[in-house]
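Some structures to go through are shown next.
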Structure P
Amino acid sequence: MMSLAIALATASVAEQMAPAKQGLLQCQIPDAEAKTCFSLSTIRQTGPSTYSFKTDILIDAAGPVIASIQSIVFVHGSEICEVMKLSELTSAGITFDGHRLSGAEAEEYRARLRADFAPVAGHRVCTRIVPGEQGALTVTGTLDGKRIPAGDYAMKWVTADDGWKVAP
């Protein structure tokens, strides 16, 4: 009986992630008029209950400065979860106005990322994609199993060649 419940929960996540299998990208907090996203994720399934996310996230609108973060997430019920490890941010790629930063400049932004994510480090952060208003999608979240409505945000599946980018 437990395996049936797991299979049903996994199917729910599979449905949520189905657009990624078609090559679509996850645009978090989209601005449809400007075709920009606060962050943009390329998702690939790596196992029966794991996914790899490569996320480009706006960390400073001046520039803009974008961090590229690689993470592995896992299925937990009908949610996608991650236990945030600050060490994962050590290898984040940092670009300023499209040019890769290295050395002290890049490390300064990585330190800022680690500080921003420190409150959730070591905690299980989970999300679920649900229908939003007017056909939009909303990503809802939990922290260690507790619902965090203030963390909900809009999301849109977009194509890689349709001009969507991470920008202010």
Structure Q
Amino acid sequence: MAFVAFAAFAGLLMAGIINREVVSGIDVINADGSKAALIVYQPGFSSFPRDASYAFADGLASSGWRVEITTASPQAPSDFSNYSLLALAYPVYGRAGTAIVNYVNRISDLDGINTVIIALQGGTDPSPTIDTLKQQIQAVNGTFYEGLSFSTGDSSAIESARQAGSNITP
């Protein structure tokens, strides 16, 4: 019985840590890029969501994008008029993380901006979360560009994220 209580407590604690909105500054990569992309990511239990998001950003920058990257929070940009691409990256722990969902729920109009959804998972099928966010993006006048997923179990996942970013030209 003590183990069950501990496991329940640990699960609630982990859910609170994983799903909290983390405020961060905006990092700019390739400030001289020809078009601007915004990446908003939700940190996870490990560094994988951050690492994959920054690798994707590096790939975009190598293709000529100016990339701004930040975490999903109320302080993340909500005016998309200066951006040509939006990428949303989040860990999948059975469902899309609360912080990224809250961020998307705060968006009122994407004005047709191309949006990439990046599910970062460790074994859970990310397809339902990508489909749900795709519908939310389309509901606020966004254009679904691509759904990607990278797994913590894939030793080349970070490089794959970088390559995926480099395949999108401004």
Structure R
Amino acid sequence: MQLRAMREYAARHGWTITLQVREVNSGAARREAREKVLEAARRREIDLVLVWRLDRWGRSLTDLLTTLQELEHLGVGFVSLTEALDLTTPAGRAMAGLLAVFAAFEREILQERTKAGLAHARQNGQRLGRPMTAGLQAAQIRKLHRAGVAKAEIARRLKIGCTSVRRILGRPISG
């Protein structure tokens, strides 16, 4: 149904369909069909992208805006059929500007929430960052080093990185 409606829309506007893709598993992180369209745009093989709905093109407002800006930079138009959004027109470009404002707002809200969550975790005594791994074996690292075991061998035996071994051995013993 969607493909037929888009083919009819293209025919009414006198457009020639040069590439038609159908996204399968569209929830995937890497969207191969969309990448195929973007590659065609970068090679100047297409002049316009027609989608059924905006959410078929971008998974988030930021993602949508980023790819729409790239298409605009490449001189490739963008039309969303069901939202009647045509970025080849002045009204459509104005709508894209509004989308950019909302994308920035969305990013700022997310940053504020993240900062508030981190501050709350710190206040509750939670340790933030990567979990300590090699540091838990500092005593064993020093013991093996005093016994004359090479740093690379210590790393192999304890299944940790050489950099971690060097960092711990370069640090003075505390408390």
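Please state which of the structures P, Q, R yields -7000 when helix-only ellipticity at 222 nm (-39500 (n - 2.57) for each DSSP H run of 4 or more, over all residues; to 500) is computed from it.
Working: P: -7000; Q: -12000; R: -17500.
Derived from P, not from the others.
Figure out for me which of the structures P, Q, R the number 127 belongs to, where volume of the Cα convex hull per residue in Å³ was derived from the coordinates. Let's see the in-between values first.
Details: P: 127; Q: 107; R: 200.
Traced to structure P.
If distance in nm of label points 7 Å out along Cα→Cβ at positions 130 and 146 comes out at 2.8 when worked out from the coordinates, which of P, Q, R was used? Answer by label: R.
All of the numbers you see were taken from the coordinates with simple rules; none came from a lab. Just so we're clear, the structure is a prediction, and the values are computed from it rather than from any experiment. Cβ atoms are built from the backbone, for glycine too; each structure is taken alone.
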